[in-house]
Structure I
């Protein structure tokens, strides 16, 4: 069995959605923001696509989702559609982890470049949206700019490239939540099948106290409850992940811990 190649209709849809998303992200943040954000998102989704092809699983080309530019980034992200059952937990691990790892590999240098181009200013009373920080962002900001994003004395004015890197990291962490049909759900089920339900329900419960600080987590909890906790169905459950696949899983968990932002957005008044 081999996964079939995309036909003309698939390519038309792909380029049509990509073109629309280029326009909306350009309006939202400018040329550099659009280019680097779509580079991160595209790399993430093509990571899934090529891992699917590698495992002879039929999958669609990435579907980019344009959004009104008022929604900060001008896009709701991207996704691929898996059109066949996944063979086993090893293939599930490769398909689930390939996207976040590939996107992370691109997002890190984008964020580093953007931070070098960013500026710092003395802290003044500001109004609007404050963007949260992850462990990785805090460390890179301290190393490159000499200050962390949570400093009360210095403001970091993110360059559009840095903001693209921030969005890319945020999307990576969202996808790595270890629940249901998210990438993290695939990874957690492939790695810890027996304990998957425990981890999934634990993280689901944690979204509610986090929702007190950022209401977006409550929306995610609603969407997860709507879709359900059920992992991706497999053809053969008996094939266990080997050492290589376990390493891929642990690397993905580390990436999640480095990129997770407890309070992504906060209104300053």
Structure II
């Protein structure tokens, strides 16, 4: 699903350690705009640490993370760690992030979807409600007034995940980041979320390229069904980067054992 186009994210020699223990050891990765990528690897390999560097939530010990600044003409690459807090916040308005546990706050469905539309875009209630209905339709949920007013703590796990995705879509992001989006869901709901990840990747304004999608996952079924570009981390570096078909067929002593144990990891609490 790789697209020949401009760079969305470039990671160069990224190194990070915590309390003297190295997690990332010179990680390099290039992600083109419009890419659909699954980031995989065993427990403690640094997947979430890498994601947090992409989002500017961690600063590298060495190396750098360059991302396309869609808030600037031509979307030039900028060093995330060099941005001031206000610049990073502006950059984040062009990204959608769906956390493993959804990070919904107590309140209604409309409250959760509308927060950033009000705080960042300063939209009025009518405009927020219209966008909320649109994104709820996009994720296959009801969009009537009763559902908008329902409390998120009354929703099932699958519905809560869809609300988290709808909230991210509400800001019309150029990039979507998902951390373990199907872990803990039953197989039917997980397959529905898998399909939703693909449909939201290609949902975009006429004339625009598909958005960039980065998914941290242990979900083998997701890989099989969606066949993304697979990036595997091992011992703090990228050990594989290529199409799913090549990942599945690999006899590598690093890839093969991990591929076989993925269903067990997916059912349990994922490592970072």
Structure III
């Protein structure tokens, strides 16, 4: 049995669906109520309360670990997995662990690596699904407002991350590996806007923000340190953050999904 934490998220949900479709027994873990495909067990638990994880971890062989709270003490979670007899753990980390030596991600990774379990670390770059932040303005005004309109990044489809995670959870060739995951090509916010317009069959205009305007907007949702780190990556990415790594294709045997295909699959969100 495979346990998937963060099972309602952009990566967790498609991972649950991918594993279930392959006939793997899955337990989906979330803090709140949720509905999953037939045959998927659901357990409510909170990573911040390791005692709540015991029923979810019992009898499991592998664990997908997704941590949203950067202040979380992850060692008790990993200890709970060890105590439950879980033998394999796949951690969803971030490219920032490699490209910016992000301390919180590095700390999470170190606990997993030192756990004694077979481990795989996934370090994706920016998600294609971040474009959903534009959905309301596209629906209401057919406009995307964003900074750094002509700076390209190889954003990745969360479904690709989920499929790589499924491979690592079920295969024996990924232990001790850290995968830097990217999409197949650099794509700018202006180009993403054009792809969304093509997906919905309507013109969508792009309005470029200044860095200061974007920072003020993002501060409504995220702490200042997260905002500043994000703006650094999307505004002045380093060479590693713009690298098309090819890891998705190496693991899955197919190319990573282009942003335009993600936009087509999610067109209804923008209509």
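No lab work stands behind these numbers, since they all come straight from the coordinates. Treat the numbers as computed from the prediction; the structure is a model and nothing was measured. Cβ atoms are built from the backbone, for glycine too; each structure is taken alone.
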* Structure fact -> Matching 1.2 (distance in nm of label points 7 Å out along Cα→Cβ at positions 66 and 90, computed) against labels I, II, III points to structure III
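Starting from the value 1.0: which structure in I, II, III was distance in nm of label points 7 Å out along Cα→Cβ at positions 82 and 114 calculated from?
The correct label is III.
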